[in-house]
1. Here FRET efficiency 1/(1 + (r/R0)^6) of positions 35 and 147 (r between Cβ atoms, R0 = 30 Å, to 0.05) has been calculated and equals 0.25, so which of 1, 2 was it run on?
2. Suppose mean count of other Cβ atoms within 10 Å over residues 43-50 works out to 18.5; of 1, 2, which structure was it derived from?
3. From which structure (1, 2) was Cα extents along the principal axes in Å calculated, if the value obtained is 101, 28, 26?
4. One of 1, 2 was used to compute FRET efficiency 1/(1 + (r/R0)^6) of positions 51 and 131 (r between Cβ atoms, R0 = 35 Å, to 0.05), and the answer was 0.15. Which one was it?
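Bear in mind that the values in this text are calculations on the coordinates, not laboratory data. This structure is a prediction, so every number in the text was calculated from the model and none was measured. Cβ atoms are built from the backbone, for glycine too; each structure is taken alone.
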Structure 1
């Protein structure tokens with residue numbers, strides 16, 4: 001007698017299903033946790049916007065001759081008053097936070113325009129740990145531009 005096999009046996013089908021299940025369990029966390037990638041991308045995008053805004057404010061401050069580090073003058077940008085530090089937006093809600101329109105889910109925290117150690121942080125408020133999912137904007141000094149430090153450990 002000859003038997004013609006026209007399909008898979010039940011054992012072969014079960015083995016394939018088990019293998020696919022194991023692969024799905026191993027790969028699913030990588031594809032399901034896209035929130036972290038999205039928050040990191042949002043921070044990088046905001047950092048680029050902040051860099052562009054600081055350059056634009058600095059160009060206008062140079063034109064208006066308001067780059068003195070001994071005072072904190074202001075300039076007008078699109079109807080908004082931006083406080084300056086050495087010709088760049090001050091790390092304060094009336095400085096960089098005015099120059100950059102960052103809305104939800106971003107939150108501005110702190111801010112100090114006085115002296116050379118002023119800094120402000122912008123955090124993603126819906127991150128698992130907003131304290132470690134942020135950009136820190138540090139004041140310009142007479143010898144350097146403002147500094148940007150992104151932290152994405154808790155995104």
Structure 2
């Protein structure tokens with residue numbers, strides 16, 4: 001594990017704050033610490049995860065689980081987010097096949113970042129645009145009536 005003094009002064013300050021809180025295992029505080037770490041680094045790096053686990057007195061595997069449960073948390077930097085709707089209407093219109101096609105094209109699974117750091121692929125329950133489904137968002141661009149052919153054109 002990287003020594004705390006090897007981190008930036010901002011992370012050292014945050015780590016000391018959470019250490020002083022003396023709330024071992026408190027998941028609410030842990031999530032706050034993870035969010036603050038992500039603000040500092042743009043993601044939650046592995047060496048910071050180990051430090052956080054030590055300070056919060058939790059198993060490092062719990063941190064990875066929490067990162068997977070919170071779509072806003074990420075352990076790798078990425079440039080754009082690809083979100084496929086997994087709501088019931090889009091699912092009935094084959095959004096699962098769209099997700100599978102993206103996973104194959106990008107070489108990652110849902111919740112992962114491409115090796116080049118370009119894309120994070122994830123799902124979201126609903127974009128509230130059900131009549132236009134299946135829906136997908138890449139960065140700020142929304143796509144409607146998404147097909148596997150569109151995925152081939154985009155990637």
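1. 2
2. Label of the source structure: 2.
3. 1
4. 2
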